[in-house]
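Listed below are the structures to be examined.
Please treat every number below as a calculation from the coordinates, not as lab data. Note that this is a predicted model, so its numbers are computed, not measured. Cβ atoms are built from the backbone, for glycine too; each structure is taken alone.
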Structure I
Amino acid sequence: MKRNLLLLLLQLFTISVSMGQLPGPCPPNTPAPVAPFCAQTCTVCGAGLDGYVGMNANTPNWEAPADFCAPQFHSVQWLAFVAGSTSITFNFTPFNCQSAAGNGLQVQVYGSTDCSTWFPVSNCDPAVNENQTTTLNASGLVPGGTYFFVIDGNSGDVCQFQIDVVSGSTVAPNVVGTPVISGPTTICTGGLGTYTANGVTGAGYYNWTLNGTPIGDGSNQVMVDFPSTGSYQLCVTPGNSCYGDGANACITIQVGPLPLEVLNITRCFEDLPYIYQGMVFSTAGVYNFDYVRPDGCVQPVRLTLNVVGPIPDTDISADICQGEVYNFGGQAYGQTGYFTKTFNSFQGCDSVVHLTLTVHAPDFTNLGFIDHCQLLGPYYVGATPFNQTGPINVLLQNQFGCDSTVVGYLNIVSPEFVFIDTTICEGEVVELGNFAYSQTGNYQDSYEYPDGCNNTFQLSLTVYAPETFIDTVVCAGESVQVGNSTYSATGNYTKILPAQYLGLGCDSTVHLNLTVLAPILTNIQAAICEGESYTLGSSTYTQSGVYNEVLPASNGCDSTVRLTLTVYPNVATTLNEEVCFGSSFT
């Protein structure tokens, strides 16, 4: 509280001090003194601060930055210089202090463009004792900018001090370049414009005027309020505290009502309402309204709102092969089904699409047995030709682009001569190609067969008579079947055969004269010696016994031969005879 009261008192005592401008250069060849107020000091120019020796003082009135690090203010003093580099390192040494304790000084470097507001650019040392050296590192400097050593006695001490430049420069640069003012040259009545001066080096301040009236805070940027319609001239003069003002520049700014802001907005039905500058619009139409911009200008607006939709749903269908996938809205589908996705239309609105997806399994076609005439050239399955008899196995693509396997068996045929012997009923017709025959006889002609060949035929046609006479002989045990009747005894028989028994379309009367031959039995008696054999038909016998053998007779019937076979054993005889030498025995 004590510190704040002190600052208030200082402010009361400094109302006569010129504020809002930087101090000018110190007189040449004259030691630069410190001063209790920012604007009362002078700026050290020439060779700069390196080796500068000065002394603080106790004065009744003074000013200090509010954030100066001294625990308690006593009599703050100011010393100005111009930066020649973006960073500077100083050594600060108090000596010849008046207090017996050698309390020394408090010190920090500040920057300002108007001696009204200050900002620290270095570290602060709140207690630099007598004959001790502290290092101050100033950074973020603008070459040409004005900066200040702010010095106070520690516990009210008064000391001499020396400032040495360790690195960087305190030699002021010259002001070079003509400023270029950037910012709006037309602005609305009541609007606020921001303007910046660029293109100058070595400037520590920028003096702005609007129609000759000073404005701004000394920086290269100024905000200007334009309450009235008219033409304004904005000028800026850059400079620094050592070299003074440089070249100036001016621009003309026209101030008046804003032109109509025309908006042509298209929105989707599902994106309504449309909100602009806090106003809500839910239906298509033309709207006229005003709003206040952040710069204070009143902006007239004409809004044309176009509403798209709602867009009707779209139904699509797709066919894919088994094992494939269909990409629908960035998602892959491989099963038959019904799917729905929401897309953006070409107008950016929601479009609902329903997909009916059909997955097709591979096709299999069996052509079966195919007759193909050799004269017609190759037989084609798809684009594959076949010229030889054999199996067909071809992989094609069906109408959906899926695999279609076709198999079959191809029979390559050549033109041939066909003989036909057939019987029909009276009144029936045999048709061959474009030919028709109904009379018993032999016919020959050519016709095209389904295989494509021109075949020649010979027809032997019998027109079936209503009566048939059959005279036949069978063996005993055999029979003759006429229709559904069976005959096995000698005799004459008459049978009416309905059409279904003949396989024809007409009934027929059959007269049968049947002769049944009696069976033939032959007895044979034979004798053989032991070791011999007897052959009868295809059989051979070596043992005594009775054997039956069925053999074909001359009339075509079976003939049974009964063999009675006797096998006699061999007889052995022993003879004892004597003969003279040279004789024989018979």
Structure II
Amino acid sequence: DPVGGSWSTGPDIPGPPGIGGAGGAAGGVVDGVLHVTGGCGANTCASNQHYAFDGTAWTALAPLPDYLSFHGAAAGAGKLYVGGDYTGLDGFYEYDILNDAWISRASLPAGAGKKSPVGAVVAGGGAFWWGGDLGGWSNVQNTTWYYDPVVNGWVQFTAFLNQMTTGAGGGLADGRLWNFGGSIGAGPLIPPPHESLAYCIPPSPGAGALLGHIYDANTGLGIANANVQLQGVSNPDFWDERRSGPDGGYAFDPLISGTYLLHVMGLDYYNQYNIGPITVTAGISTVVDVDLAASWPDLAPLSVSVTLPENVTGTFEVTLANTGTGDLHFHVSELPADGAFFPEGMPQGVDAQVYRDLAASPEGTATFIVYLKEQADLSAAFAMKDWVARGRYVVDTLRRTAERTQAGLLAELDKAGVEYKSHYIVNAVVVRGNLELLNRIAGRPEVAFIGPNTAIPAPRPVSVEPSADGHPETVEWNIQKVRADDVWTDFGVTGQGIVVSNIDTGVQYDHPALVRQYRGCQDPPTCSSFDHNYNWWDPYHQFPSAPGDVLAHGTHTMGTMVGEDASQTNQIGMAPGARWVACKGFDNTTGSGYDAELLECAEFILAPWDLTGSNANPDLRP
């Protein structure tokens, strides 16, 4: 109560107990209503909750587009923005109050605070964003940024904080931006002295629009759901994309004045790249329509029935014509008896991140993953009761599908002389190539989608150090919470005879709570000798001969599964009688896991191999 100078307690946030809202939330006051988003609860961090308090009661509103904690928020002037996260996510979102929905806006710039920044909305609906760090208490920032809603873009302000801070308090008051306290990162809190800034709103660069339709060159009709991508020329950091509407229409509005290149991709059409340069002028809508060519095959007859005696050859004739606007590339192949399987929901085209990776590479090359349209049909495996036979059938079917459908693509890659690695657990090939090769591959008829080699940050490390008495720290409540101990005592089942696995940051295999359960231990419980073949794989070759874990998280999760110390008095894991194998999915150097190596780990789990990467055997799978 600013008038009475006192505090009072209101009703609790009504979220599920322990799920969120306790700490690390972010929000602000919009039109007299207090909004609270995300945050950590007793059982989880982060959450996507969103609640509003009107002074009397809390109301649940549209959840955040992502699970966030220790993110930033800017509120005021009828606007609410949130962005960033403890882990360094760069998403930035605006809350649409009238429609109770979140709208994705331009991502936070690379140098803007992601964890615990301070934000404020000023007249006109723009937002200032300052301080914070880039995630996990590292790289604390002193920068100030302005989000321009007119052009949906960011501008770095010319003023810097005198003291780099993260987790500070502050906001807008009396025409100034204020920053109070905070931390310098992993170090101490900063004492009360504060600073403020008399701001000015940077001039908007002006905005126009780019709009048009994507048409079928054969029929003249609009193409729905075409992938329309826009690449900046005057601003190389700009990239945006969207899907065409039911009539083929698309629009980038508003769009900062400048020059751009347009890329258009449609399923079963010839893609068009680098359309332009297109000049967009402030206050003007620039119209660019694009016709996509496609072949239009005509096969006669559509089917032929031929019956021949054994060892007799017959001849039949079919005619294939093309009346379309694009070349028809075709091949003749024998379809196996089990037929081809094309799963629903397969993405199409080229992911925009692949183009960004190529543009950012000094050599003009990037690693990307080519996913083929046909994937193996494994439905017959569900009815197979024999565990060994089922595993062999799955691996053999996956391999046969990959070998048959990848043959043409691999031949082209061999001819190009580029690095690649074929996979079968998903019918895909990891390729290192340039833009020209990417465009050629994208046009191949067997290719469904080309995605980036995405980097996934490793989970936050968790302490797994032994306690002072030499026993590992236990978390007994987790066992009791799910009543796993009742299963042990009532049914005599502790996981014995079962092998489990994880794909994580690795495992400290000689940890006292894990060593006896490691399948590579040749003489449990003594474990004086080990065989790591078929029990461990590191696709990064940082622990090539034995399991290791410098990031600590994988050791913790394996402990949650099977942990039990040598005295058998501290049961940390759910199934202490089970044995384990593992694959290291994360790079020690970067702290991230990459899609290419994660695919390799998945294949190892499906059919483990020896330490040379050879002699895969599905009989030894977990």
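Before moving on, here are some points about what is shown:
- Computed 14.7 for distance in nm of label points 7 Å out along Cα→Cβ at positions 54 and 438 - originating structure among I, II: I
- Distance in nm of label points 7 Å out along Cα→Cβ at positions 70 and 558 - highest-scoring structure of I, II: I
- If distance in nm of label points 7 Å out along Cα→Cβ at positions 198 and 366 is computed and equals 4.5, the structure in I, II: II
- If distance in nm of label points 7 Å out along Cα→Cβ at positions 222 and 446 is computed and equals 3.6, the structure in I, II: II
- Of the structures I, II, the one that -4000 was derived from, the read-out being helix-only ellipticity at 222 nm (-39500 (n - 2.57) for each DSSP H run of 4 or more, over all residues; to 500): II
- Parent structure of the calculated result 12, 17, 13, 12, 10, 8, 8, 11, 7, 1, 0, given that P(r) over Cα pairs in 20 Å bins from 0, in percent is the read-out and I, II the choices: I
- Origin of the value 5.6, where distance in nm of label points 7 Å out along Cα→Cβ at positions 86 and 286 was derived from one of I, II: I
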